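Next up: the structures, one after another.
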Structure 1
Amino acid sequence: MAPAREFVLFDLGGVLVELRGVTTMPEFAGIDDEQELWRRWLGCRWVRRLESGDCDPEAFAQDVVDDWHLAVGPEEFLAMFASWPVGPLVGAEDLVRRTAAEVPVGCLSNTNVLHWDGNAEHWPLMEVFAHRFLSHRMGEVKPDAVAFARVAEELALPTDRILLLDDNQVNVDGARAAGFQAERVLGVGEAHRVLGLARVLHRGPQG
């Protein structure tokens, strides 16, 4: 990776935020391969509609249960889905603050009203980001090229000066295709390691 960075973008779930309910989806959906599950999830039209702000949660739940042939009803699935974000992982806020001391930082997250409004938006972690790119407010979702184009346009930076850390390879691939620098990381430790390799952070984790 080239050393020059002008902006670091963090994905939230799986990188900085613990997602609890995701582990139940393989059982409900009958998909054993995690990457295949995420590819299908990210490509699902009902997920994309919810996370682009194009439908309400109740319609989303009914359509996902029907389309995926889940072994639960819409109300049970929606309650489970709403509980997915547990909170920031240990060390997440410290990592973002340390990164922000070196370069501007933002988040780029496929999210929705259930996970954001009245929940994640109030976490102190979110106050650290100079920019918060949220799919349900942008009207665009990763890994679509238009989502990355919107981010680059708002930041007014060359795409190759932006580094995205994301836990899903499909999003990493989409970001790279759009000209971003991007790496797949799982959790705070891996994010810190990649930021060190990228010469953004120069010292080991605190504490």
Structure 2
Amino acid sequence: MNIFSWAIALWPIVTVLLAVNIHRRQNSKKAWTGGPISWPKALWLAFTVQHWFVVPIFFLLHPEFPEDLFAVYIFHLISWWIRGPLELVMIYKWLNWTPFYGIGHDIFHILGVTTLLLLACFSVGTPADGISFLSVSYIFLILFTTSVEAYFAYLFLTTRSHAEADENIYFASDDPKWIFINRVTTFFVSISFTYLSFQSICIFYLALRGSP
């Protein structure tokens, strides 16, 4: 079991620790721009940061990563690593980020990844085992969660007031007005972390079988 397998298998723990830090920071007197954040949203934010920006790199560097998926993963990483820093600047410096930008990028990203994945499938065929299978299924997780993120952005647009927009509120808090969004987020967070648990179990199973 190599270092990349260990990273993929154990990274959900890092994600939860990040969520704890985000929740504590945003609900403290030293909070960043964005306002208070609920636990479901803290877990979702930690998930997206770690599993869209970091974990795909571990897959890409894994010795058993299928070469036919290289373009899919590279597109995904370039797409998010362009948006990520730009979004941070717009949120924390320029103060002009709007969920409309996020929805537009999510749609572009889904179309790009889907197109490249379909092209790759003609070459890679049906993944037989191991990291090859997990690499393909992880792309479907990315497509699923990116679609969910676009839905969340839409819900946020329809729930956030003009006053909250002027105050640069970007997160759902524990305020009752956000109860529906928090319940929906809890549902999709549960699905995402269930998959991550399945993925970790698969990697440890592969290690017991003697696969890298």
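What follows is calculated from the coordinates using simple rules that are stated; it is not laboratory data. Remember, it's a predicted structure, so these values are computed and weren't measured experimentally. Cβ atoms are built from the backbone, for glycine too; each structure is taken alone.
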Of the structures 1, 2, the one that 10.6, 30 was derived from, the read-out being Rg and Dmax of the Cα atoms in Å, for residues 74-113 alone
2
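Here helix-only ellipticity at 222 nm (-39500 (n - 2.57) for each DSSP H run of 4 or more, over all residues; to 500) was calculated and came to -12000; which of the structures 1, 2 was it taken from?
Working: 1: -12000; 2: -25500.
It must be structure 1, since only it matches.
Ranked by distance in nm of label points 7 Å out along Cα→Cβ at positions 58 and 186, which of 1, 2 sits at the highest value?
Details: 1: 3.8; 2: 2.8.
Greatest value across 1, 2: structure 1.
Compute relative contact order in percent (Cα under 8 Å, 6 or more apart) for each of 1, 2 and report the one that scores greatest.
Checked 1, 2; max of relative contact order in percent (Cα under 8 Å, 6 or more apart) sits with 2.
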Output -1.17 (log10 I(q)/I(0) by the Debye sum over Cα atoms at q = 0.24 Å⁻¹, for residues 34-105 alone, calculated) maps, among 1, 2, to structure 2
